[in-house]
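Colleague: The data blocks that follow each hold one structure.
Here, each number is a calculation from the coordinates, and none is a lab measurement. Being a predicted model, the structure only gives us computed values, none of them experimental. Cβ atoms are built from the backbone, for glycine too; each structure is taken alone.
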Structure P
Amino acid sequence: MREVEIKFRGKPIEDYGDTKWFYGNAVINYEDKLAYIEAVGQGFVLVEWETVGQFTGFTDLYSNESYEGDIVEYGGWFYIIKWDEEETGFYMHDKNNYEDDHLRMIDISVGEIMDNIYDNQNLIK
């Protein structure tokens, strides 16, 4: 069994110049919908609740790490990486939110992360 690093990403609420995303450990308060990402040299940074996504443990064709909310191009189609509570795992869903039972996260290794739903929703419309 392979070991997967547990980490998160999120967009900061405050302006950090060219830094649009922070990656690392997270403190998440589900009740108050607050999330902080531990950023190197910054301490814990408050991030937008809606943008917090967990690392899936998989990389794409070009070794880019995949996170919840990423948009993946696979076989000419675009998919969104989502957490499936019932299946307790990450799956790729189409733009209509349908999970492809034949398309599991392992398939991301032959797909390409194009962007994410927070920065480029036009890819999935």
Structure Q
Amino acid sequence: MLARAHRVTSGDDYRAAVRRGARAGVPGVVVSALARNDPSSPTRFGFIVSKRVGVAVVRNRMRRRLKSISLELLDEVPTGYDIVFRMLPESAAFDFATLRDRARAASASALRRSRSAVNA
């Protein structure tokens, strides 16, 4: 399970990451990454899975899969970021391997964009 310290929990933090963060997308997945003020703080993950993705069973399965993928990403992502995954309706048809590959690709791209925006 993803520890509370590694989860985005407040609506304000979700809004900040989605509005001000660097965004990258692949079919079915959009990722926003925002560098936080304290670079030594733990990286946090958030998940947005709307009703357009499917019924509650499908949405919750998607969230569980994303949490598992986020646990894998914790070792690869630098500290001090808020990363929010927004799932699009076509993602409901993805198997776990496809979802993992697309989430990794989108998060890596968003992090690259976020780093280049901070360094610019």
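Colleague: Matching task: 0 is the computed value of helix-only ellipticity at 222 nm (-39500 (n - 2.57) for each DSSP H run of 4 or more, over all residues; to 500). Pick the structure from P, Q.
Modeller: Going through each structure in turn, the value belongs to P.
Colleague: Quick check: 38 is what I get for relative contact order in percent (Cα under 8 Å, 6 or more apart), calculated from one of P, Q. Which structure matches?
Modeller: Q
Colleague: Of the structures labelled P, Q, one was used to calculate log10 I(q)/I(0) by the Debye sum over Cα atoms at q = 0.19 Å⁻¹, giving -1.09. Name it.
Modeller: Structure of origin is P.
Colleague: Follow-up question, since we're still on this one. From P, Q, which structure was distance in nm of label points 7 Å out along Cα→Cβ at positions 42 and 74 = 0.6 calculated on?
Modeller: The structure behind it is Q.
Colleague: Okay, next question. Quick check for you: by distance in nm of label points 7 Å out along Cα→Cβ at positions 18 and 34, which of P, Q is greatest?
Modeller: Biggest value here belongs to P.
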